[in-house]
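Multiple structures follow.
Laboratory data are not the source of any read-out in this text; all were calculated from the coordinates shown. These figures come from a predicted structure and were not determined experimentally. Cβ atoms are built from the backbone, for glycine too; each structure is taken alone.
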Structure I
């Protein structure tokens, strides 16, 4: 049985780590290099860095930060933000990333996912999907939750799977930073729409929320920011809790 994964998420803004609520009201949470050292020592399964301003500012991810983090990080390392071309993917991989997350550009240019997957392998291409619930339906947003689309969530996931997306990061805009639990209906819908691994993001506030995401909603990994940034929670304690709940996690 595949082990379930715990993935700390670090949001980058001007080279610093930040955290907000519902994609706004960001506050500084520290130095990304120091945080990567800590999560590496805590044996996190993976680490994810998202440059939250890159797409809206029309620029690439800060490569120098990626390079520094890769020198400290000895676990799979995902980077996203501002990825527009195959060259952007190549540059991030060359800088030390193991996986690259493509979000906004996949909406405007789905062939980018196909090109990147064919060139570098499906295993290193993650499709990010930012979703907000509106009038009983789920609407996909791009550019840091600032631009709505008319895409159907299930059809969009199907399309990207066919293009070669290796995993999906499903991020609830409504739950982001709220620490009230994941959007179970959203996650179940995403899991049922694809054979690829689904990573839950947005809403984790305690370890029981993680157990529900795995045991009830069927996701393959959980991406957490506020849960690990605030308080004394960490991947070591989370893994011990999940193991006691019968969730298959790696032994450290």
Structure II
């Protein structure tokens, strides 16, 4: 194999390869956003949205189910939690992880959209650290699909890196020279762009916040050295 520096051209097969790899390795699993920050996100949302009024919740791009696991701490037995992901290894882990949990009703693997869930089915859809991975067509497909899946006045919740420097996350394959973002990020977002994009697909902004997901202890240290607001959270309603 000749060594030639070149930017990766992501396609569905390559995306599945990298996420199946992360899902099947312990070191990759420990670096999932849901693993290290999912609890902070769900706790934050519990103060913004009345969880008790939510019947059905979907984690879109659920990975191995870390965010779903954090939601379970806030849900009652009569509420329902669902997952969806494009990595078969991830969905198999979710199904095994929550096999005996009555609140987790289903988790499905899909290769294309629309998926098998019915329209106007969910009261809240959350997608953490997903939209930065999507090209134009994939983003259109996701937002069109979430609009279909949500009930009227249902909540749409997104988190994504805030104004990320994509080049800073890129690595080089020493075998072939391929240059790629190690977490397969392909676009960055800020307050303005996320508001504009979501409004195109019929979502009304309720809140956009610049945050740093961190522990209470580290927040105390911000009095000494402020932490960068390195994440965005978007909460909208289907209109």
Structure III
């Protein structure tokens, strides 16, 4: 009980880093560097790697750079405070992350059902890859989701903090309005990055991925801890892909 109370107190006293100069201010030029390296990390993940990178080396090297480059940008600009988004997760942080994973599964399912009833939708090719893979390959794929989804949190929350800083420190907007703007803008960016995955189906991607991202960011908004939203994202994707495997096996049987 005492540990739970301490974790709740830590969550209440945390705040988003950087936007008000705590623990350090990042200048507009600094944010440009961080955003540029974050974008470069996404390119490394999604585009073919140059020689001698190939095969699994390119795949897992791209995932590593997807995580490392945004953190390198923060290290260049925030110096020793580069990990200010990361806190040792409390039981409460973990519970919030897992709870919102279930919320996201339910909300995504409802939105997907509604959208598919109104228009043709594109399937996620990763689902087919997982369902047709060997057991060993599935284990590797599920394990590799962990660092990749941490990278997806960075590619969402770095722009969130950049927009939050712009709104509060640059435009002098109220904190609540700034958080709402940063929440929506970062979710739209995340959804837009998924357009190639869904055959550039704009309505589907904005509706399903955009709404899912709004939900997955909520653990970070509550806890100010990237690990909480990463737990939500990892659990959400594991649930979705595991469900696809079960349904495929049932249909085949």
Using the calculated result 22, 15, 12 for semi-axes √(5λ) of the Cα gyration tensor in Å, for residues 62-149 alone, pick out the matching structure from I, II, III.
II
Using the calculated result 2.4 for distance in nm of label points 7 Å out along Cα→Cβ at positions 102 and 230, pick out the matching structure from I, II, III.
III
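Which one of I, II, III has semi-axes √(5λ) of the Cα gyration tensor in Å, as calculated from the coordinates, equal to 27, 22, 19? Intermediate values should be presented prior to the final figure.
Working: I: 24, 22, 18; II: 27, 22, 19; III: 30, 22, 19.
Answer for the origin of the read-out: II.
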